[in-house]
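Multiple structures follow.
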Structure P
């Protein structure tokens with residue numbers, strides 16, 4: 001995705017492998033991968049952190065290739081889904097961090113602008129998740145003044 005609030009037009013990130021099957025060198029079968037995902041979630045990790053840990057420490061390049069399900073689908077089946085989607089939760093956490101900064105530095109106009117842009121992004125993503133049914137229809141972000 002391109003930058004939303006800046007001049008940058010580049011998009012970065014790795015591309016998924018062409019092969020849809022689990023590589024032969026992966027030592028874990030489907031049940032073991034699901035158990036690892038559940039164990040890592042119970043340790044307090046977010047879905048993106050689970051994916052990185054599986055990749056870096058367990059040598060599982062893609063949960064979807066290994067199980068034909070995404071990490072969030074596995075967590076929903078196990079009853080461990082999050083109340084608020086991870087992307088929205090991270091944006092709310094960022095906005096709260098900027099608010100804390102502005103309490104200590106009220107003249108920081110750049111931070112005020114960043115907060116406005118972040119809140120706009122929260123509203124857009126919240127509308128998407130409302131439409132998808134991931135959050136309640138009455139969920140709304142309100143800045144704590």
Structure Q
């Protein structure tokens with residue numbers, strides 16, 4: 001089971017991908033297992049030697065009663081110190097940001113795939129749409145010719 005941020009690949013060029021852990025409470029993990037997560041407008045930033053994820057919405061767990069979590073709280077990401085320092089150097093370059101691309105389980109642990117991204121301009125987005133349409137048309141023609 002994985003939750004994918006499809007909008008990120010449309011709006012950004014992904015230069016590098018980093019897998020990291022995330023600090024969650026019990027009701028958050030249960031809500032993620034039920035796919036009640038939205039990665040759409042979330043991003044990560046570095047403060048000191050810690051990385052935090054902002055605006056990731058995890059809906060409240062229905063059976064969580066008083067122990068439920070705040071849906072949009074800031075969540076700490078788990079990375080090694082060397083990785084954080086390397087990311088911080090790259091983020092100091094102009095126009096780069098950390099965007100979550102995918103949220104998934106790996107050996108019963110929740111992992112998040114962060115992308116070091118650079119924003120696309122409007123003409124880049126049009127080019128992406130054009131390439132996607134060409135691929136779709138080519139697969140449609142090959143499927144038609146195969147029959």
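Every number here is computed from the coordinates shown, using simple stated rules; none is lab data. Just so it is clear, the model here is predicted, and its values are computed rather than measured. Cβ atoms are built from the backbone, for glycine too; each structure is taken alone.
Data overview
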{"item": "Source structure (of P, Q) for FRET efficiency 1/(1 + (r/R0)^6) of positions 35 and 115 (r between Cβ atoms, R0 = 41 Å, to 0.05), computed value 0.50", "result": "P"}
{"item": "Which entry (P, Q) yields the derived value 4.3 for distance in nm of label points 7 Å out along Cα→Cβ at positions 75 and 107", "result": "P"}
{"item": "For 2, 8, 15, 15, 15, 15, 13, 9, 5, 2, 1, 0 (P(r) over Cα pairs in 5 Å bins from 0, in percent, calculated) the corresponding structure among P, Q", "result": "P"}
{"item": "Of the structures P, Q, the one that -17500 was derived from, the read-out being helix-only ellipticity at 222 nm (-39500 (n - 2.57) for each DSSP H run of 4 or more, over all residues; to 500)", "result": "P"}
{"item": "Structures P, Q, by relative contact order in percent (Cα under 8 Å, 6 or more apart): label with the highest value", "result": "Q"}
